Structure 1
Amino acid sequence: MFEGVLPAVVTPFLTDAQLSLDLEGLRSNIEALVSAGVHGIVPTGSTGESATLSFEEHEKVVEVAVEAAGGKVPVLAGTGSNNTAEALRFTKAAKEIGADGALLISPYYNKPNRAGLVKHFTRIADLDIPTVLYNVPGRTGQNLPVDLVVELASHPNIVGIKEASGNVGQVSQIIEGTLDEDFAVISGDDNLTLPILALGGAGVISVAANVEPGRMVRLYEAFAAGDWNTALELHYELSPLFRALFIDTNPIPVKKAVALRGLAAGPVRLPLADLDDDRTAILAEVLGHYD
């Protein structure tokens with residue numbers, strides 16, 4: 001269900017005092033991504049500034065994403081939290097709204113033990129919605145070990161993992177350990193998309209696809225068609241963009257890039273601050289190579 005290029009979409013805000021949701025901008029952005037051929041949509045993740053959204057805002061963003069996707073591509077909604085009760089609420093709401101799956105970041109700050117992690121993920125997966133784990137130790141402070149992921153993959157509703165550890169060896173071990181499961185290992189790093197595909201990965205939850213959906217889709221589809229040379233050429237063509245989108249904390253650069261492309265973005269919410277002028281100039285120069 002979750003394969004190919006799935007943009008982790010930004011959440012556009014208006015420039016009023018509250019930085020209110022720009023729901024029409026969100027809808028327009030997603031419709032443009034679907035028209036560009038992406039294979040899925042991921043709202044309310046870290047790129048979507050989910051940590052600063054209220055319950056009501058979070059649910060509204062998922063609702064608009066489902067409407068804008070229009071059944072043409074699956075919607076994998078970020079519903080994770082370091083509070084299991086909160087994650088259950090987000091996941092129940094996403095299921096009722098009509099999302100096709102739930103993306104669950106591993107609990108941050110708490111540093112739960114193994115038993116706690118198993119109970120956290122399985123309790124949410126028991127809501128009977130396709131569930132994708134999300135391992136990003138750089139944000140959570142805790143890596144999901146291979147054996148734990150393999151154990152969780154046996155749950156009928158845990159269908160994949162977004163792997164953003166940056167450890168290709170770990171990714172390979174997860175794929176090796178889940179060969180007998182219907183389990184998708186999805187890159188969480190744009191720059192590792194091609195290596196992870198080569199290992200048997202299913203695709204990428206992509207930041208870069210917010211601004212270069214067409215090239216990202218062509219990269220994936222070239223690889224899927226066995227055209228390794230084209231996929232490799234696109235990987236290196238896109239590599240400067242992959243780096244530029246992380247010259248500051250995600251999603252600060254990608255929101256600026258989206259705005260520079262004339263799409264809905266608006267500022268980031270505190271505690272993030274907008275990209276400074278020097279880095280904006282660097283980003284704009286890189287974007288210019290893709291016009």
Structure 2
Amino acid sequence: MTGYGKTVLQLPTKKITIELKSLNSKNLDINVRMPSYYREKEIDARKKLAKGLVRGKIDFSIYVEDNGDATSSKVNENVVKEYMRQLKNIVDSNDVELLKMSIRLPDSLKTEREELDEQEWMQIDAAIDETIKKINIYRVDEGKSLYNDFVLRISNIENLLEKIIEINPQRIVNVREKLQKTIAELETKIDENRFEQELIYYIEKLDITEEEVRLKNHLAYFIKELNGPVSNGKKLAFITQEIGREINTIGSKSNFADMQKVVVQMKDELEKIKEQGLNVL
């Protein structure tokens with residue numbers, strides 16, 4: 001969702017700069033800054049931005065710089081002449097000095113409110129379209145970097161999952177040996193058959209086969225959606241949550257230091273996916 005676009009429109013009497021900035025956000029949040037005489041077009045501009053940018057925290061600005069040929073302030077001749085007439089009765093001075101004094105008095109200058117020029121707005125509207133195109137090109141370039149990062153992180157999690165699968169048999173052996181050692185230290189006679197039954201039950205409770213299968217499926221599904229024709233950040237966020245759920249369950253069942261270390265690495269990769277996922281529309 002991060003992006004930037006800028007278009008400069010040069011008109012006969014003014015230069016108009018249109019600027020768009022976009023940051024990641026769960027929803028669409030548009031902030032608009034424009035001169036007051038364009039305000040009646042704000043709703044139309046917001047609709048255009050919403051359609052073109054979909055989601056994100058959007059800052060939209062229109063800056064206007066008038067050139068020397070245009071000014072909205074005019075000399076109020078009647079007021080200035082009246083000031084000069086009155087000042088002549090008060091001070092003994094020439095017309096130039098009287099004019100200097102008069103022009104600084106209230107209402108000597110009048111500011112004419114600029115009205116919206118529909119022809120001018122048509123050019124601005126086209127420039128807004130152009131700026132949206134620019135920011136979306138920026139977003140696409142940013143998206144390519146995100147895509148490569150996502151593929152790398154998912155691949156890392158897949159490799160770590162393979163490590164867990166390799167470690168798992170040793171984990172079972174370790175759990176069995178630990179329990180047998182504990183029983184031996186108690187120096188208590190036990191029913192070997194009953195012990196084996198309880199051991200099998202305990203090991204079944206620690207079995208992570210289902211979590212391994214589901215995690216593989218979620219990782220494949222993430223890549224499938226990533227390669228899909230439509231960008232769907234919310235769907236990727238949901239799949240990321242499911243990936244996290246399986247990793248957490250594996251961690252809680254592991255009961256083996258070597259496996260827990262790998263789970264921590266998986267969580268680290270997943271956190272990076274979550275952070276970058278906020279930038280996907």
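We did not get these values from a lab; they are worked out from the coordinates using the rules stated. These numbers were taken from a predicted model, which means no experiment stands behind them. Cβ atoms are built from the backbone, for glycine too; each structure is taken alone.
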Which structure, out of 1, 2, was distance in nm of label points 7 Å out along Cα→Cβ at positions 7 and 31 derived from, given a value of 1.4? 1
Can you spot which of 1, 2 the value -22000 was calculated from, given it is helix-only ellipticity at 222 nm (-39500 (n - 2.57) for each DSSP H run of 4 or more, over all residues; to 500)? 2
Calculated from one of 1, 2, FRET efficiency 1/(1 + (r/R0)^6) of positions 63 and 271 (r between Cβ atoms, R0 = 35 Å, to 0.05) reads 0.85, and the structure in question is 1
If you rank structures 1, 2 by percent of Cα pairs over 25 Å apart, the highest one is 2
